[in-house]
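Next up: some structures, all given as structure tokens.
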Structure P
Amino acid sequence: MKFASKTELGRDYVVPPLEGLWWAEDMESFTTARDESRWNWTLMLLVPPWIDRSMFLAALEQAARKRPARLDNVRMERLAEGRCVQTLHVGSFDDETEVLARLHDVVIPGHGFRMVGKHHEIYLSDVRRTAPAKQRTVLRQPVAPAQR
């Protein structure tokens, strides 16, 4: 899509960082036992607003021709999270547990909110080039006012 945007529309853009949505039936699996076997996820790449569905479908078709792969789960959709609580975590993914526990159990309820939606991460570091202790990840959780 980036190449098509540049060649067909004359509009180049920087590919933003990889993002992920994470969820589980019991969100405590993120903060207590860190049981990854109970997690579900979706990986995402943000695209600029001028990339439309036809460009997405053409890119998907071209990718399938070049390198046959499993593309049936690749889709283009809009994400609207609304109000969120977020923090920057510096360190290994395995060290997120304490930060998430504080967000879930202290910060969110302490400000009169409850968790809604899926846990959202934005990976600011390239894990192939960054030591785990220096990885930077935005941890974001959609929230809504607590029910009284």
Structure Q
Amino acid sequence: MAGSFECIQCGKCCLGIGSIVKMERQLSKYGFVVKNDVVKEMRQALITPEYREIFDRDHSVQEKHPSACFFVRRLPNGKYVCTIHPYRLLICSSYHCCSARITKAGEEVGKVKGRVSLESKDEALLELWREKITAADDPTQEYIAAVLNSAGYEVLFYDGE
């Protein structure tokens, strides 16, 4: 894998996981028991202090996305946050989204996870990614597409909301 996973806070993982990750019960104003309904993992969680105000006042994510996790909130900058991040379940901590797919000659050869983490078995792609993408300061989608296209790859980005 080239590049380490970097979450871009697009919210894709949280907007559909509410049918699996559930608030089992409330213990106090900011204390909860959280449950993975599939594997029955449960743990206690606290709303982190920096997100308590937005947790209390903003439920627009859940109103707009009924399948969203109970604990996700959208910040004024458009990014999504997990208000129980330090206490999140294993399903959440192990999830690394797919933000783009890379193909060559019609075959999928790689997946971009987060912002610049690449999963691929294509050695040429991995080397190109290390040399040009992870070495770049802040690679844009346009830059990544130009680099990959010039080497015969195609990239499909999945944009957030």
Structure R
Amino acid sequence: MKITEIGEVQSAEDGFAIQLKEEYREALTGIEGFSYLDIIWWANLTDTPDYRGILITDKPYKKGPEKLGIFATRSQIRPNPIAVTPVYVLSVNRDTGTVYTPYIDAEIGTPVLDIKPYHPCTDIVQNVSVPSWCEHWPKSVEESGEFNWEAEFNFPA
């Protein structure tokens, strides 16, 4: 298996920039008009043998069960630290290979593996079930910005 980094997350004036390597800039052709993109990135800061071996975690969510399997979380700590974030597109500069977004939950310098257009016909599921401990979470990305996520997690002090 071979995975190639196509770019990285960078800081930008109005948030963040997904900066593509020059050889991948042409792949942005036709991306104008998509208001959201899925950014697939490598959680490089948690890519260690120890973190890759963690399969169960102690109560990451305050209202969650005492233990959760890592596949029941969106944690960056996983056997393969691949993450996906839907981002709102502020603008795209195809000449420089840059996608500007107000927010992505990745660190500056994080390797980007792929970009996919967000399509409602394949990416929205209307009748979703979730466990009771997270039923009160926002129902959309738009609502998530106003939600108090800090109150949900058991972050170490």
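What follows draws every value from the coordinates through simple rules; no lab data is involved. Note that the coordinates shown come from a computational prediction; the quantities given were computed from them, not determined experimentally. Cβ atoms are built from the backbone, for glycine too; each structure is taken alone.
Values as computed for the structure displayed
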{"quantity": "Which of P, Q, R yields 2.6 [distance in nm of label points 7 Å out along Cα→Cβ at positions 22 and 46, calculated]", "calculated": "Q"}
{"quantity": "Distance in nm of label points 7 Å out along Cα→Cβ at positions 30 and 70 from the coordinates reads 3.6; which among P, Q, R", "calculated": "R"}
